[in-house]
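Pasting the structures here.
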Structure 1
Amino acid sequence: MSLVTLYTKTYCAHSKRAKELLSEKGVNFEDIDVTEDEARFSEMVERTGGGTSVPQIFIAGRHIGGCSELMELDERGELDALLGTGDVVSHPS
């Protein structure tokens, strides 16, 4: 499975939904909470090329976008293929 990283905020419903979908698929992921962490927020903005909304999701180092893009990949049947290779790392939030 591929390494999955999410930049999230604790109060964000879209962040929660993205994490729920990945959990339903049995995917472990790195959850980086940027709610009160300016350094990690800046890291997210840099990695996304200017994205300031959450969640911001990376699969195997590839920026796929936010919750809507994650759901679209799943609906088109493309998400499982993206998640199918590599290592998965789980970090407590």
Structure 2
Amino acid sequence: MIVRLVKMEFKPEEIENFKILFDEVKEHIRKFEGCEFLELLNGTENENIFFTHSYWSSTEALEVYRNSELFKTTWAKTKVLFNAKPEAWSVEKFVTLQ
């Protein structure tokens, strides 16, 4: 399993637009083949910063999504709202405690 973390910082005046956009696409992303989990997190010290946190069945599944029309369309609408360059990491779980 691949864990994907994407940090995005938005222009203050675009935060509501991003929330609306995410609300429109979240179910489609979650139902995309290979996506096992999806959440949106908001920074506690900086409300302009959001993170998407998702689980993917494999690197290949993530790449299929990243090359999909859904991703391309969503990303095109999202990136114009940014205040800073986004950062993304693909990681594997090392230790999990529950």
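Here are some notes:
- Relative contact order in percent (Cα under 8 Å, 6 or more apart) from the coordinates reads 47; which among 1, 2: 2
- Comparison of 1, 2 by Rg/Rh (Cα atoms, Kirkwood Rh) - largest value held by: 2
- For distance in nm of label points 7 Å out along Cα→Cβ at positions 15 and 71 computed as 1.8, the structure of 1, 2 it came from: 1
- Ranking 1, 2 by distance in nm of label points 7 Å out along Cα→Cβ at positions 39 and 55, the structure that comes out highest: 1
- With respect to mean count of other Cβ atoms within 10 Å over residues 47-54, the largest value across structures 1, 2 is given by 2.
Just so you know, all these numbers are worked out from the coordinates, no wet-lab data involved. Here the structure is a predicted model, which means the values were calculated and not measured. Cβ atoms are built from the backbone, for glycine too; each structure is taken alone.
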